Structure P
Amino acid sequence: MLATLTDVIPIAPGWLYQVKHDGFRMQGHRTGQDARLYSRNGLVWTDQLPRIAAGLLSLPCCSCVLDGEAVVQLPNGRDDFHSLRSRSGAGRAVLMAFDLLELDGQDLRSWPLVERRAELAHLLASPIDGIAFVDAHDAYGPELFRHACAMGLEGIICKRKDAPNRSGPSPAWLKARCPDYRRP
């Protein structure tokens, strides 16, 4: 699912708020001992992001599809988008996983977001090198946005808790960009 750009952060029950990471949108697919990474456009990125591919093979499952953002993080917590394009930077990349689309042969896309995220949190309960769980907050969206902007981050993503995962843009996922954001 793709987020729709918004200037208005929803303040209502039923929404989750996450920091927006600045990297490449990726799906991580694992089937048995095969791991593949696909860009938003369907290009294969497995060889360019070996740490993430190895992390997929370390997950305690037989098969899964993770949705996330491949990022290289700086010591200050900001994402270094430009490092993803270099061989050394891509080798340090981590998949910031925010959704779980399939697990052990079961298609989860029709499940509500909160249920998919609960399964994802369980899957990532033990640390996995190359993959991190993206925290979400169910309150204080505008406050999280102010903090993200003050830290020089890209912005936040607002997601409906009850939303299934569908292809393409959706008003169930909203992206609020910090007006002064500049890539490091």
Structure Q
Amino acid sequence: ETYSDPTLRPVFMLNNYHYILKSLKRSGLLDLIHTWNKDVGQFYEDRINEQKKLYSESWSRVMHYITEVHEPISQQRIQAMENSKLKDKEKQNIKDKFSGFNKELEDILKIQKGYAIPDPELREQMKKDNKDFIIPAFRMFLDKFKRLNFTKNPEKYIKYSVQDVAEVVDKLFDMSA
């Protein structure tokens, strides 16, 4: 509870709960403990899932910019949007969404690449969970806005492809990245 970074605490607790459960399983102690209390394994699984959920909240600022699009948009709708003239306020809103997303994603990378998850399986699972959470929302967001004429300099705002975002997530929990 002494962490100033609220995201680091769930990562720390996740590592600890995962280590305890894995050690109990590997040593065979979990089977022995289950003779007295069948809920112990589930207790640790629940704590692990709880910490994963708490950790996922660290992505809320990133998701804030890209989650207005809850379902894929038809090609007809995209074409209609492409052909319509956006108002200045609409253009600025789109620019703000991309700028905000870019900033928050870069902040997460800067902070979380230094977080340690020593267990390779858990580390890869966390990366996969992050991608499963972020990528679909980002893909819908990008599909909606990338072809709209909201700026003369799209590369200034559209800094990341879907693949780029996946690569950013792959750099998390890796101090050498």
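What follows is calculated from the coordinates using simple rules that are stated; it is not laboratory data. Note that the structure is a prediction, hence the values are computed from the model and not measured. Cβ atoms are built from the backbone, for glycine too; each structure is taken alone.
Key figures
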{"quantity": "Winner on distance in nm of label points 7 Å out along Cα→Cβ at positions 16 and 144 once structures P, Q are ranked, highest first", "calculated": "Q"}
{"quantity": "Entry that produces 4.7 once distance in nm of label points 7 Å out along Cα→Cβ at positions 32 and 160 is calculated, selected from P, Q", "calculated": "Q"}
{"quantity": "Parent structure of the calculated result 29, given that relative contact order in percent (Cα under 8 Å, 6 or more apart) is the read-out and P, Q the choices", "calculated": "Q"}
{"quantity": "Origin of the value -22500, where helix-only ellipticity at 222 nm (-39500 (n - 2.57) for each DSSP H run of 4 or more, over all residues; to 500) was derived from one of P, Q", "calculated": "Q"}
{"quantity": "Distance in nm of label points 7 Å out along Cα→Cβ at positions 64 and 112 - highest-scoring structure of P, Q", "calculated": "P"}
{"quantity": "Computed 9, 31, 26, 18, 11, 4, 1 for P(r) over Cα pairs in 10 Å bins from 0, in percent - originating structure among P, Q", "calculated": "Q"}
